[in-house]
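So, here come the structures, one by one.
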Structure 1
Amino acid sequence: MDIIPVIDLLQGQVVHAKRGERHAYRPIQSSLCAGSEPLSIIAAILRLYPFKRLYIADLDAIQQRGQHRDIIARIRHAHPEVEIWLDAGISAAVQYHNWSGYGLRVVVGSENLCSMDAYCHLAAASGREELILSLDEGPNGFIGPALLQSQTEKWPDTVIAMSLPFVGSMQGPDFDRIRKLCLQAPTHNVIAAGGVRHMDDIEQLESIGAKGVLIASALHDGRIKPQDLRR
């Protein structure tokens with residue numbers, strides 16, 4: 001089971017994501033360090049445990065209100081040993097190529113895709129082994145081209161089951177959805193995202209087939225501790 005910390009960037013700060021309600025996100029208050037400056041938060045997370053991967057969501061880019069290119073470049077430079085997964089609202093091949101020199105893996109969120117053709121062009125431009133697909137679900141169900149849910153042969157090896165209403169909710173993951181995705185695509189690496197509260201949730205996700213989990217709140221408030229991560 002791969003545990004992957006999440007950093008949500010908004011207007012130059014790390015924010016606390018909750019239920020996908022981006023207008024209400026506020027700077028994070030972490031038990032790991034003071035403030036919400038991105039490099040300080042990441043350094044504190046890596047002191048907690050030497051994670052191999054880090055997921056960054058550039059919320060300004062996702063909402064087409066700017067981007068955090070300089071901050072992400074500084075993070076890449078400061079932590080070359082960490083594999084960075086970046087969701088920057090990419091919806092076209094030209095946007096993918098803009099990030100190609102940064103030494104990271106691009107996450108394509110289904111919420112940003114207007115059609116299956118748009119996804120197929122992106123997949124062709126990137127090479128599916130490098131691309132990570134986030135299958136985004138909101139309060140009213142799947143967000144993105146409907147065909148993308150069923151055409152598993154077009155998915156890259158790694159897919160994220162992003163359940164936005166569960167993010168920061170303290171209610172636990174969407175186990176039913178993740179179980180179905182694992183059964184639907186047994187040869188893929190399904191990464192659970194949203195709602196993880198404690199190690200019991202992580203162990204249950206592993207038991208139903210998830211290969212990894214994105215996590216933020218439970219690290220910052222101390223519900224998951226270094227000894228848990230070592231175990």
Structure 2
Amino acid sequence: MNVLEMRQITKVYGTAPNEVRALDGVDFSVEPGHLVAVMGPSGSGKSTLLTIAGSLEEPTSGEVVVNGQPLGSMSRNERAALRRRTIGYVFQDFNLLPGLSAIENVSLPLELDGVGLRRARAAGRAALESLGLADRADHFPDQLSGGERQRVAIARAVVGERTLLLADEPSGALDSVSGEAVMRLIHDACQRGVAAVVVTHDAQLASWADRVVFIRDGRIVDQTSTSADVEAMLGRQRPGTPS
């Protein structure tokens with residue numbers, strides 16, 4: 001069974017004649033243990049795809065199914081519980097809570113879901129250590145660099161036993177070495193059975209993926225399961241600079 005199924009997803013903002021069709025009949029799925037990279041020009045619908053997949057936004061039409069559960073039939077509270085337990089999300093702007101330390105930010109989702117404080121903090125510390133942030137665990141977000149805040153956000157997304165990881169430009173604030181480290185962590189999570197969707201503009205980072213999907217004007221226009229073909233695929237899809 002696929003961890004994520006998106007069936008004929010359409011998302012329309014506004015009303016005619018000014019409506020914007022951000023997604024237009026998208027079919028998209030991710031298997032357990034697979035990493036899918038999503039690429040495309042600015043405004044192509046990449047981020048909208050992630051927010052709908054993560055139940056942060058509802059589609060205008062179509063169906064989203066996570067772990068066999070149709071999101072459309074869930075209440076708001078049920079979707080919130082699903083996000084805490086099942087979905088890890090890495091936002092472009094990090095979304096860290098400024099009044100909490102790095103370790104508190106990372107362990108908070110587990111604590112909210114009833115995991116004991118000691119076990120939640122141990123899991124959070126292990127995730128921070130895997131990203132080279134063990135010595136920054138007790139620092140607050142405003143005491144961290146942009147790259148460090150990004151890695152804390154990654155750690156928060158992968159901690160616990162989530163089965164779906166959604167990341168919007170997870171290496172955007174990082175240098176190339178740290179970006180590779182982040183993709184390695186996401187790849188390692190997939191090795192444990194997590195399904196991951198990563199929006200990126202970087203073909204080198206996309207080469208970590210099992211499948212690369214290219215979106216333009218709200219539609220999937222190309223995809224490849226061979227990472228070596230990423231650059232060739234981008235060449236076929238230009239003009240337009242991926243973002």
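Read-outs: derived from the displayed coordinates by stated rules, not from any lab. All values reported here derive from a predicted model rather than from experimental measurement. Cβ atoms are built from the backbone, for glycine too; each structure is taken alone.
Brief remarks on what is shown
- Which of 1, 2 yields 22, 13, 9 [semi-axes √(5λ) of the Cα gyration tensor in Å, for residues 1-64 alone, calculated]: 2
- Ranking 1, 2 by relative contact order in percent (Cα under 8 Å, 6 or more apart), the structure that comes out highest: 2
- Test item: distance in nm of label points 7 Å out along Cα→Cβ at positions 9 and 169 calculated as 2.8, pick one of 1, 2: 1
- Each of 1, 2 could give distance in nm of label points 7 Å out along Cα→Cβ at positions 81 and 113, but the derived value 3.5 comes from 1.
- Computing FRET efficiency 1/(1 + (r/R0)^6) of positions 89 and 153 (r between Cβ atoms, R0 = 30 Å, to 0.05) across structures 1, 2 gives 0.75 for structure 1.
- In this comparison of 1, 2, the computed figure -8000 for helix-only ellipticity at 222 nm (-39500 (n - 2.57) for each DSSP H run of 4 or more, over all residues; to 500) is attributed to 1.
- Answer label among 1, 2 for the case where semi-axes √(5λ) of the Cα gyration tensor in Å, calculated from the coordinates, equals 25, 22, 16: 1
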